[in-house]
Structure P
Amino acid sequence: MFLTVSLCLLAFVLYFVLVAKAPKSGDPPNPGWYPLVGSLPFLREPLEEFLSEKQFAKQPVVVLYMGLEKLYCLNTYEAIKDAFISQGDKFLGRQQTFILPELTGEKAGIILSEDEQWRLYRRLSLKTLRDFGFGRQGAEEIILGEVEELRSRIEDQGIQAGLPLDTVPLLSTAVSNVICQMVFGTRLASEDPEFGRVLEMFQRITQSQNNRTRSMVFQLHQDYYVKLKPLLRLVIALRRKQINIFGELIKFCRKQLEKHKADLGSPEHPRDYIEAFLHQQASNPSEFNDVRLSLAVLDLFIAGTDTTSQTLRWAILFLIENPEVEKRLVDEIKRVVGSDRQVTMKDKSQLHYTQAVIDEVNRMACLAQLGVAHRCTETAKVCGYEIPKDALVLFNIFNVHNSVDHFPQPECFQPERHLDQEGRYSPDEHLVTFGIGKRACLGESLARMELFLFLANLVQRFTFRLDPEETRTIAEIKANPGHQGGGIRAPAVHKIQFNSRCEEE
């Protein structure tokens, strides 16, 4: 009897490993497969670059067998558009993580939420932020205020002191203060001593040094951990540092909620995002409980602080590396705006080359190379390949932005590719920095405004040089080889020597 049961169990395991999990006829192309380990022996980091190599670059869909589970990658613009635009409702899901339920009892805030909760929170978030000038004059006033504060810091701490400045805290503080004023109603990044530690924790999440392939394997096998309690306890122990960081961030957000509850203003005129949502909580306490509101606030910061500040860091490096681009950019700003006032959103329609430079920075920096994973909520067919329900789907933004079909000589920094024959700004649909479809970035309009106002005003006022004591080349700083697994691609830490453009010229 024991032998029979053992043989049956062995047969089931062999079937599961050798047949059920093996590649099938009609599946998308893959790098290779072995039982148990799948495609893992064939993969190389960075994963987005591996998927952009010759054998995969023009394949619309690629499947990676990450151990016992499949990971689908939409590898061309055509595949991404087919999935997220033509069949958008089938790709609205997100993979859930055991970490948030472990900490809060709730599944998600905005980024990882699904179904009606996602629709409700996204709709109300957009409405609330629009009411505070999200993409309008109110946001512009806030950003220009931070532009002026940034200018003062650069002059006081850098130019007058004769010191190069680390662009991470410099730009992160300025950008964070924008979202702080809209969400918390204060310039928390400058006024709260605790915020520096909070910002550091944000960056430890967005710029994790974990190997990306290993992280993907971990995420894809979460169901196994949850079902096997001893294994779940082991995984929680191994991920304790990450769990603790999330816990601290959620605690910080809840602290801000309590402060607002103690001084709640009129529901007709909420002063910030938190106050607006607390008024919603009064009429629907189960849907807008404190935990969900805290997670929504956390999501806004994760999505809206590090991304913009890192893009600005990339922009400065690209301009140092391409002085002819910087000169043309400066000439346009001088011609349209001059040097006696700030660049504002009213100038944007005339600053064609400035907009083209920003698009080229977004193309080459490619912060979220593989996007945020989607979950297929029902079986779909993309470019002829079937993607099953509940499959996890990435989209290779890096490959799209480096496609020779859409961007000739993709390795070259060429803002001109975003201009038409008359020299007017002409946005390219193949630029998918903020994603496309219904789950595109919630804060795209704010991010675009911040990038334009911060960069144009920095270029108008200052020249940029690498720290004279820096021993690495710009190429080495950009490559940042130690950073292979973070959610946001960032250049290595470095310092910039700022000088007054008026004095130099």
Structure Q
Amino acid sequence: MLAFIAVCVVMISIIWSSVKLLHTIWWRPKSIEKQLKKQGIHGYPYRLMHGNTKEMMKLAMETNKSSTRSSMEFPHDISPRINPLLHNLATTHKKAFVVWYGTTPRVAIMEPKLIKEILLNKFGDFPKTEINSSSKLFATGLANYDGHKWAKHRKIINPAFHFDKLKQMLPAFSTCTQELIEKWEKLVNQEGCCDLDVSVEFLNLTGDVISRAAFGSNFEEGRLIFLLQKEQGKLFLQSMRLNINFPLLRFMPTKVNKRMRQIYGEVRGLLRGITEKRDKSIRTGNYEKDDLLSLLLKSNLKELQENQDSNAGMTTEDVIEECKLFYFAGQETTANLLTWSMIALSMHQDWQERAREEVLKVLGKNKPTSDDLNRLKIVNMILLEVLRLYPPTSLIRRTTKKTKLGDFYLPAGVQLFIPLHIIHRDPEQWGEDALEFNPERFAEGIAKASKDQVSYFPFGWGPRICIGQNFAMLEAKLALSQILQHFSFELAPTYTHAPSAAITLQPQYGAQIILHML
């Protein structure tokens, strides 16, 4: 009798597990696909388990094979290259379409009024996507939180990124950039030029900047954390690519997973040591400098004292995660902005000359002050145009229940994807020259550059706009202006224009530039 009951329990468990599996990999996706189709949201049909990932990879491989210097004929028309499947769908479905990432439906939204509704998120219907275990090893922090936790962290971190505080960090920015320029000057040969990959150079520069700006006197420890986080980023990208086809790998003790967990532990240990020492110094009044970590800890202490409640502030663990996010966001975004700016100005020598003339007129041979940087209108226009054509990443939200968006009713479990690289090139918003590099479009500011206000958001939009955008723009403007003071530059013959969407938008084969001493 007991054996019969045991067999029955096992059989019921197998049947129940099989039903759940079928629901996950077939019934639910097909039901969502049917609901979306009824509302005019079309795309490639859902394929069992893989969704559209096989089509994506096939098109991407075909596109990569055809990526040569012939792409320079239309260099800024990058959408067909970075995601050809999305590009194909966007040309036929102007408002919305769906792409399947495994069993997850991702609806691309391109209409400005719908984007505004998503990013304003007045009723909390469009939270951030949940991060997986690999992402948690890399960084969580403010960018990945919702609701009360996001509001609390945003309030505490905000003072560290006030413009007045950032201006005090200019000497750190300038010191790092000057060290880079001196290094480049030594590399220049007798003919007064050198060939180097600026994408690597700028990653090191922005890593040094965030180490100094975030940790001040603990720069050397900050530098070690940067190197570890840099390795972690590479491993995370490797893991992410493997997990597309083999999602269970993230739970297995692979070599990559083991090393990621090891780095996670090392970084946490280093950050815990720095944070606890700094917090103690601040509480006893023995630390007066205003680096990012100190400003965050001072703001956190103020919040705790004013509310007399330990839950009102951030824990040490919270501070550690925010510091890790400082590294990723502070390094990648600015490094890519500088890299694409150098590439764009190498392609468009007229704009390089205009920018240099402005820099030399405003700065001469002096190091820039914050007031000087505010006067660099052409440099600012160039950076804004580079961010339009080469935005760092795209935005993703999700639905947790049946949700109304405009005329659409979206079922629970749908991801909402806002493809910046497509929206930033929409001729209806940007005019007939949408695919061209034309910084002049920003001559009267961002508000008048496009038809709709919610057509340009390289740093996001609404209440969740990137808290570090002023940090990134200030650093990029200072670095680019100092480089223009000392060098002219052009694309090396070895450069291949191949933008690639990794974690952020990067040049797949590097950014080989020839520098000429002025």
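Couple of notes before you dig in:
- Among P, Q, which structure scores highest (criterion: distance in nm of label points 7 Å out along Cα→Cβ at positions 326 and 494): Q
- Entry that produces -18000 once helix-only ellipticity at 222 nm (-39500 (n - 2.57) for each DSSP H run of 4 or more, over all residues; to 500) is calculated, selected from P, Q: Q
- Origin of the derived value 1.36 (Cα Rg over 2.2 N^0.38 Å, for residues 22-173 alone; candidates P, Q): Q
- Which of P, Q leads on FRET efficiency 1/(1 + (r/R0)^6) of positions 278 and 478 (r between Cβ atoms, R0 = 35 Å, to 0.05), largest value: Q
Rule-based calculations on the coordinates, nothing more; no lab input. Only a predicted model underlies this, so the values are computations on that prediction, with no experimental measurement involved. Cβ atoms are built from the backbone, for glycine too; each structure is taken alone.
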